[in-house]
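A.B. asks: What follows is a set of structures for review.
All of the numbers you see were taken from the coordinates with simple rules; none came from a lab. All values derive from a computational prediction rather than experimental measurement. Cβ atoms are built from the backbone, for glycine too; each structure is taken alone.
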Structure P
Amino acid sequence: MSRAIDAIAIVGPTASGKTAAALALAHNLERQGGAEIISMDSALVYRGMDIGTAKPSREELAAVPHHLINILEPLHSYSAAEFAKDASRLILDIRSRGKTPLLVGGTMLYLKALQEGLNDIPAADPQIRGNIQAHAEQVGWPALHAQLKQIDPITAARLAPGDSQRIGRALEVWTATGQTLSSFHQSAKAAVPDWHIPVLSLEPMDRKWLHERIAQRFDLMMAQGFMEEVRLLRARSDLNPELPSMRCVGYRQAWQGLDEGWSESEICERGIFATRQLAKRQITWLRSLAQRKVVAADAPDALAHTLQAAMGALTRA
């Protein structure tokens, strides 16, 4: 028996055309009450980070109501659990007004949190984090990874010895609560709403196509003033390269490059490489979603197929 959908998710690796697809779908849905976009991107939440995140333009933001964009200063963090809470509220609000919510982005942990729930892991503690960072500067992150392996072998097994952000977070949670990060993930939490959210996944059949798109977009970002954007962020006394915002792909390489005197061409090259690695991880995660509807992002008629799949999901509901 068919049931009404709660939202439509448009996902895919970076630079696969999600924004254009979402805007086109929202336009198509104007005759059916309209649509609003809920950003599912961990970088778009930050104000002052526009060029390096390929944030929708002012015209695009004005054309369709958008949510969860420009909601935080880069000093703060935004968790998957917070996204799930905010997106759940927005879905219900948008549906109550007779519109279709469109979840759009490539932060797949956000979609997982919304559909499956996450445990209430405590918020970051700046003092504990600072102590861990200072200790890491003395002994190195591999040593802290070895320490984590003794405390929480499950979490340590999925982290590389140099993954400072995640190792630090796991040790921070242990220090603050006496519980391992893996125990928070494994323990039961409040029931998650039984969402009906068809997932449309824009995935390239030819990886070379995506690599070229990533390179073209990074070149355009550089031409639009990305380095000046990073310099302005670096000039702020409240930001540092260990913050989640400044570890976003592109920003991390640009900050390091300015610290170490890299040329802009080297920053660009490293940023493109890091973005391609991100896309690879996103595609791997997408392939684990058995219920997704795949659209060939590199097909000439990809947009038409995306619209057809979305309208089909609405018709069957």
Structure Q
Amino acid sequence: MRFLLDAEQRAFADSLDAMLTAADTPSVVREWSRGEHARGRALWSRIAEAGVFALAVPEAYEGLGPRPVELAVAFVELGRHAVPGPLVETVTAAALLAGLPDPGAAKRLLPALATGEAMATLAWTAPYALDGDAATTHLTLTPHGLHLSPGHGPVRPSLDPARRLTPLDPGGELLSPDPPTAQALAHARLTTAAQALGVGLALLDRTVAHVRRRTQFGVPIGSFQAVKHRLADAKVALEFARPLVLGAALTMDTADIAAAKVTACEAAYATARTALQAHGAIGYTAEYDLSLWLTKARALRTAWGSPDACRAEVLGAARPRHDRPSGDRLSGDRRW
């Protein structure tokens, strides 16, 4: 079976790539890491104008979706350019709100998410949410249901400086005692996998360019067999992850999505390690742009389900039903 994007999907990806290249996202990421959100919000608006967030919102609420394949295509480009902000959380919030039994909250909140006027974050069975200081819609999932939180606490440090963690205030308006968590988690893992794939592709591209420029013993270090083998391994891992991500977007099966997430995130993490070794000491420096993708690859690896949790879900789906373990297999992935 061959899974290929059609001409419209490829054109959509190319248009996002061109827009984000012109936006100079590394400087936007650095400002976002310092809590300066002006340029990040402007970029968010342009991404929304391109229709990215509308892909997660049903047409009944002024969106274009749900269109998970196009959403995955978009998130690969967002990861490739290291775009900051609660991207996955906004899509996940849209999936939660769209599936509520009572459409009142969806009618009130979803149109603004689709147009980019609002930015959502979500505390999912954990005390911290991503970019609560920048988000305008704060959702909290508790054993009692989905709540609209009234605010957030102070920013906490994170492995990735651009992923700013904040506790959300407890309580607030109860939107639903029984939100569609499985559907929302599927969207979260799918978009995380696509974002990680884009991060890995960017790391590979930057490393290939570096080893062509950097010379040792009078020749480019990219001509050394050991360097070639490491880069080839990274390329194979990323290319293997790509059809899994797109195939999971097509089926929206939870086991397919879990397999795509663990494969894409592990490929991006392995590529990050290769990129760091190929760059040498300069790769460790925060001033060098490579670090923006290195830290993101590590953070996405455990976001929305650790590799072990995703592997367990894939194995559980392959077992006979009476052999499957019960209970929540997810581990806390908001702190790293």
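A.B. asks: As an exercise: FRET efficiency 1/(1 + (r/R0)^6) of positions 198 and 262 (r between Cβ atoms, R0 = 30 Å, to 0.05), calculated from one structure in P, Q, equals 0.10. Which structure is it? Working shown, then result.
C.D. replies: Values: P: 0.10; Q: 0.95.
Source structure: P.
A.B. asks: Work out the source of 66, 38, 29 here, i.e. which of P, Q gives that when Cα extents along the principal axes in Å, for residues 86-269 alone is computed. If you can, show how the numbers build up before the last one.
C.D. replies: Values: P: 52, 45, 36; Q: 66, 38, 29.
Of the structures listed, the value fits Q.
A.B. asks: Which of the displayed structures (P, Q) returns the greatest value of relative contact order in percent (Cα under 8 Å, 6 or more apart) on calculation? Walk me through the intermediate numbers first.
C.D. replies: Values: P: 28; Q: 16.
Greatest value across P, Q: structure P.
A.B. asks: Sticking with this one: So Rg and Dmax of the Cα atoms in Å, computed for just one structure, reads 19.6, 68; which one of P, Q is that? Mind dumping the intermediate values first?
C.D. replies: Values: P: 20.2, 62; Q: 19.6, 68.
The read-out comes from structure Q.
A.B. asks: Now for a different question. So Cα Rg over 2.2 N^0.38 Å, for residues 54-101 alone, computed for just one structure, reads 1.31; which one of P, Q is that? Intermediate values should be presented prior to the final figure.
C.D. replies: On the way: P: 1.31; Q: 1.17.
It was calculated from structure P.
A.B. asks: Something else now. Out of P, Q, which structure matches -16500 when helix-only ellipticity at 222 nm (-39500 (n - 2.57) for each DSSP H run of 4 or more, over all residues; to 500) is calculated? Please list the in-between numbers first.
C.D. replies: On the way: P: -16500; Q: -18500.
Going label by label, the one that fits is P.
A.B. asks: For FRET efficiency 1/(1 + (r/R0)^6) of positions 142 and 302 (r between Cβ atoms, R0 = 41 Å, to 0.05), which of the structures P, Q scores highest? Walk me through the numbers before you get to the answer.
C.D. replies: Numbers: P: 0.45; Q: 1.00.
Structure Q comes out on top.
A.B. asks: Of the structures labelled P, Q, which one yields 27, 44, 27, 3 when P(r) over Cα pairs in 10 Å bins from 0, in percent, for residues 134-181 alone is computed from its coordinates? Provide the component values of the computation, followed by the final result.
C.D. replies: Values: P: 31, 60, 9; Q: 27, 44, 27, 3.
That value comes from structure Q.
A.B. asks: Kindly point out which one of P, Q the value 13.9 was derived from, the read-out being Kirkwood radius over Cα pairs in Å, for residues 6-109 alone.
C.D. replies: P
A.B. asks: Assuming 2.4 is distance in nm of label points 7 Å out along Cα→Cβ at positions 126 and 254 as calculated from a single structure, say which of P, Q it is.
C.D. replies: Values: P: 2.4; Q: 1.9.
For distance in nm of label points 7 Å out along Cα→Cβ at positions 126 and 254, the value 2.4 is produced by structure P.
A.B. asks: If distance in nm of label points 7 Å out along Cα→Cβ at positions 222 and 238 computes to 3.2, which of P, Q did it come from? If you can, show how the numbers build up before the last one.
C.D. replies: Details: P: 3.2; Q: 1.2.
Among P, Q, the structure yielding 3.2 for distance in nm of label points 7 Å out along Cα→Cβ at positions 222 and 238 is P.
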